[in-house]
Every structure is written in C-alpha cells, then in structure tokens.
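Coordinate-derived values only; no laboratory data. This one's a predicted model, so the numbers in the text were calculated from it and none came from an experiment. Cβ atoms are built from the backbone, for glycine too; each structure is taken alone.
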Structure 1
C-alpha cells in the first residue's frame, strides 16, 4: 500500500502552492486528503476561487497514524494568524502539526510552514526554509537562505515559487 498524505489548507490558501502539491501527488499516484483549517470544508484561494476540501482539520485529530506525511498549504490567513489563534480550528491545526511532528512523520510546507511547525514546538535543531519575513519567528530551528531545505523529515520551501525545486525529493521520499 502506498503512502498517504494529509494536506492542511488555511483559509484563504495560496492556490498556486496548494495545487503544486496536489498535482504532483496525483501525477505520482500518491494518495492524499485535503483538510480545511476552518469550520467548514468550503474555503477560498487567495485569488478568490472557492474550493471544497475533503474534510476539516478537527476531523484529522486523532487520525495521524493513518497518514505518512503532512503538508501545510500556506496562504493569506497566516499573516493574521495571531488574531485568530484562539479559534478551535487553529488550535486543532497546531495539535495536528505537533502530533505529526512528534511521530516523526514527513513535514512538508512552504512560506510560513516552518513558522507553524515552530509554533507547534517540533523544529528543534532543524534547518528550515521560510519566507524571509517569517525568519525572526524561528527560534528553535535554524533558517537558511536557500530556496528549500531538507533536514531529516522536514521538507520546506521559502515560497510557493520554490516548491518545484524540492518536489522531486518529496515524491522520492513518499514513493519509497
């Protein structure tokens, strides 16, 4: 049986980034499910396109063992995360990220993904690629000026424009 990936999509999500992951998984026969970091499966991309995810993040909690990897699909919701950090869906997201990280599952993401991984407390000593504006938030991990970084089970890209540079490594690891 092949590997399975849980994909977190914030609302609004960066469609360009999200669809790069989904297309690569589809084209390579890697099973995935998209979970909205929201109260509903209906979310938008940052360009205003409405999309329906497979489920919501609350329903991923406790099912981490059913997946081999977690993708954090960044988006325009991240810059205002602090305003909504107390929302149940954001608390669920952080709990899910922590659970995946604590279990040593593949952690994949771009832009502020490393910042969310850091917020969940799972980046100690890891080298991470992160959006330049989010670099100061990384205290336990180490940031790099490279466009992407692979460190153990962490696969991070600086922005959605660098995802393609790391995807061959992600696909190879998910295909093993």
Structure 2
C-alpha cells in the first residue's frame, strides 16, 4: 500500500521532471548532448529514489552520474574498454551495500545495459538498448512503489522504440540503392 506522505508526493513530482528530461534525451542526436541531459536527469532521479528509500537506485544514479561526467569530460578515456570495465566494477561494488532483494537488482541490470549503450557511441544502439533498460526500470519502479515511475518508464520505453524505428528507417533509406 502506498502511503501518500509529503516525501512520496515530492518524489513523484521529481520523477515526472526526470522522465521528461530523459525522454528528451532519446530525441537527441549526439552522445555529448545525451550525456549532459542524462546527467541532469540522473541527479533528479537520485533525489526521487532517496525520498522513496530505493537505495540500490540511488547507488546506480551515483554511478551513472560519475559515468556521464567522465564520458563528457574525458572523451577518449570514456570510450575505452577499461573505462567500461571500471564502470561495471563500480556497479558491482555499489550493489553490495544496497542489495535488499532480487528486485533491487533490476536497477543494477538497467544501469549495466545503459552504461554499455552510452559507451558504444551509436545513437541507434543507445535507443535500441533503451528497450530492455525500460523494462528493467519498470520492474524496479514497481518494487519501490513509484506509480509515476512505472507510468512514465512505459512512456520512455515507447520514446526509445520510436527513436529506434525512426533512426532504423533513416539508416535503411540511406543504404537503399537508387534507380
């Protein structure tokens, strides 16, 4: 049962703002702009998770913020395989103190897939990876009882699908032979 406290209501307002920014990121064309908008959104998401007591989500937000800032600031290091391995290692370390059930791992899996998607630098793959990431965050939001998190993650997953289809059609139309 959801207890409609001030903290819960504020968390849901912040969640709406977070998802608005994140949905916008699926419409962006460059990795750099995706990372900037993503960093702002992640900070808001962390605050919402704190208010909801979703500590594995908070830990994953911290990792995501650090990942986005390093990728933005140190472009060449952010594109190395070592960086991706360091991110995955940090995710594992951050999971240990915040683990409280199998369902809390959904935020961990989502962060891993998303980290790969921004690391690889192809917007079409970023958008394709948004689909499993969306499903994992939907499950996590159900777990922490974030009603707007569930509703808006479904919408965000649809944005990812639309962005992927749009890019896929564009890619195929450029590769089609001309008569």
Structure 3
C-alpha cells in the first residue's frame, strides 16, 4: 500500500489528519533520513498493521539498511524504556537511583548518526507518553545541534502517524462483525 492509498483510507471526518500526513511527508525541516526514520519509528510505535505497511512501503526505500534497522530499533527499545522510565518518573522514590538492569546497547551504537537515532527515540517517546524520555532525548538532540523546528517537525510526524493509526483502528471497530450482521 502506498502513502496515497493510506490517505484515501482516512475518512472525511479526519480530513485534517489526511492533509497533515500529506504535507509532513515532505517536511523540509528534516533531512530525508530523519524524516523517513521518524515516519518508520512512529508507525511501528502506533501499532497499526495497515499504517505500518504503508509507511514502510513509502519510506523504507529512502533509508539505508542500517538506518532502517536503527529506526526499527528505536521503536523497539523505546517500547521498553518508555514503560520503565515512565514508572520511575511517576512513582518517584528511590527507583531513579536504582540501576535499570535492562539491556540498551543499541542506544550507544545505533548504526546511524546518534542525533537521528535520538530524534526517532524522541518521536516514539512522544507517542508513548513518557515525559522523562522526551526530556532526555530532546536535550540530547538539541545539544547535537538540531533546532527546535526540527524537534517539532519530528513530534508533528509522530502525532499525525499516531492519529492515522487511531482513526483507522476506530473505523475498524465500528464495522459490524459477521456475527452481528448474520
């Protein structure tokens, strides 16, 4: 499925989401790799098979095999880290001083420019709602020289990809089941 086919699946009540998806596909604030990796990581984090297939078909060819692997790794590692660090942040206490004892080697050697990997991790953290991770990754990418506009662009992509997934999931849930129709 192409990005255009995905946009065609978005219902009229979500026209703004459809338009945003189209404009963000060519977001000029990000490099091609940053934009494509953000789309891929965000689609994986949004957990909708149809969205993930369409985004991969559109953006995976724009990434080197190493960059595609890193975008997938960002979605995977942040799925774990966002749960753990959201817990640490929300519960407080001594948990913040305790070692996590979770393997996170990919974060030190992602196979692509560290700033790009951190940007993708930030986008996934925004989808997963981990404030501690968002603050940490935003700080790293800003120290690496990315602008506020680039950070905002990545989070806008994450927000729209997630909205597409949520919209299509909602549409699927509203379809009558075969048992109800019989």
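A few comments on the model shown:
- Source structure (of 1, 2, 3) for helix-only ellipticity at 222 nm (-39500 (n - 2.57) for each DSSP H run of 4 or more, over all residues; to 500), computed value -9000: 1
- Comparison of 1, 2, 3 by FRET efficiency 1/(1 + (r/R0)^6) of positions 93 and 141 (r between Cβ atoms, R0 = 25 Å, to 0.05) - largest value held by: 1
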